[in-house]
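A short reminder: the numbers here are calculations on the coordinates, not readings from a lab. Nothing here was measured: the structure is a model prediction, and the numbers come from that model.
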Structure P
Amino acid sequence: MKSMSISCRSCRSLLVVAFALILALPAEARKFRILSFNILVDRGPHWDARKVQVGEFIQKNHPDVFGLQEPTKPQMDDLAPYLKDYAYVGVARDDGKEQGEYSPVYYRTDRYRALKSGTFWLSETPEAPSYGWDANCRRVCSWALLQDKVSGKLFVFANTHLDHIGKVARRNGALLIKERLTALVPAGTPLMVTGDFNVEDTEEAYITMTTGGIPLGDAYKMARKRTGCKTTFHAWGKIPDEKAYKIDFIFLSPQLKVKRAEIFNSYLAPDQYLSDHHPHFVDLKW
């Protein structure tokens, strides 16, 4: 009995040591999850019901950083009780304050601190609220320079939503995003860009994002493993997955390695979805 007691104590000690080693793992070994999600502006169907489902979905999956497209300030306020672990950067596109849709960058405050951040308009006058080229709406890109509180590592995360009508606006908006981010990202710092680009992977804005300046890869294509749907925009279930469009992307600089990509099926029940877009996740090894 005495030897058994010593053995049990030894096991407990080993477990304590193992747990301590897990906690001490460098930041590179921890799971790093990114989410891009067009949640559908609140004039869309069923927001009063969807806000709980969307909030619980993000809370459950607990990404490190994420970009939302189309939220208004009231929607972000509705989601706030589910996002207590997060802060966000970004301003509304119509007045540079709180009017209109945002393209916010959310980040976990227990893991990261924002050193710099900003928003620019996708237009000929990027410093002020403005329409760009042939765009139907004002469009913005919000970004943050974030630092891991454990490792001290830096990375830049940006989030955007290109115009759904203007072809010139999409082309020039993508060029402006690459130009601006290439200039502001410190040399060697990883860059992550999420967004609803309103194009597929054969179109000019996508090609711009993946060539020139800082070369960016399509995280879905980079992933070792891909699960879920193959497309993102389903128009509230009106377009079946095999005919739908992948217009939401996560672009990454080459030093980042993607373990898994998932396009989560947002179907809840007949005529009930989280949004008219499926959420897009990637898990990184970095």
Structure Q
Amino acid sequence: MIIANSIAEVRAAVHSARAAGEAIGFVPTMGALHAGHLSLVDASRARCDRTVVSVFVNPTQFGPGEDLDRYPRTFRADCEQLAERGCWLVFAPSNEEIYPPGYETFVEVGSVAEPWEGACRPGHYRGVATVVLKLLLMVGADQAFFGQKDYQQSLVVRQLVADFNVPTEIVICPTVREADGLAMSSRNAFLNPTQRHQARALWKSLQLAEELCQTGERRTPILAGRIRECLAEAGITEVDYIALVKAGTVIAIDEVVGPTVVALAVRVGQTRLIDNHQIG
């Protein structure tokens, strides 16, 4: 497995593989890899000849007071897992390689980035869109793989690629969950045993919304209220949002009349967790 720290190294390796007629898959990550990340690597390897994985904790998507400094960094273990999974190249750039001195250009995505996560974390999607565009251009992959757990982010990335005519196909893969339903996340490592037990309520509340919808309750204010109650029963009272939106959009709806995504963001202790599920 190649470990590259510079853009030049990545481009040279990809150019050589392309010259041999090989298709390139790309999985962007911030490291601290878990089974969810590895499922993206598996998806890439199933569809492409060579898989590139980036490991870069992007500072521009963290706001003041967020967990940039304590975000888990486990590069050696990440590389071991990636080698076992058949990854071809790991791109591990420094901050200076991505944002050299004098860097001033950022991407503003537009309306898809404004509500929900965008409203709760001002500037977050500006940082996400900027680094994703830069990485896509640096790697030049045929396909790039993202997880469904970050629902709004997947829409931001699709908008970005369409608007800038980036010749990389975006593939969204299913959320990978623990045995009790908690969506896998690098931030789960911050949860103590009590908080980890509480966090099960996220998936339980999303399942409750599906059950209520299937039995005839389609008014979204009622569904959101029942989700909030389910979370509160587990001791989760700090809720950033509970969004019920038309699938494929960030547009809130009053009634479930077709495929609908329920997305939520909460704090369990000091850890912010997100999840989503499609109903209807």
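From P, Q, which structure was helix-only ellipticity at 222 nm (-39500 (n - 2.57) for each DSSP H run of 4 or more, over all residues; to 500) = -8000 calculated on? This value belongs to structure P.
Taking 81, 49, 35 as the value of Cα extents along the principal axes in Å derived from one of the structures shown (P, Q), identify that structure. Write down the numbers at each step before the final one.
On the way: P: 81, 49, 35; Q: 56, 39, 39.
Value 81, 49, 35 for Cα extents along the principal axes in Å corresponds to P out of P, Q.
One of P, Q was used to compute Cα Rg over 2.2 N^0.38 Å, for residues 89-232 alone, and the answer was 1.27. Which one was it? Please report the intermediate quantities before stating the final value.
On the way: P: 1.05; Q: 1.27.
Here the read-out was taken from Q.
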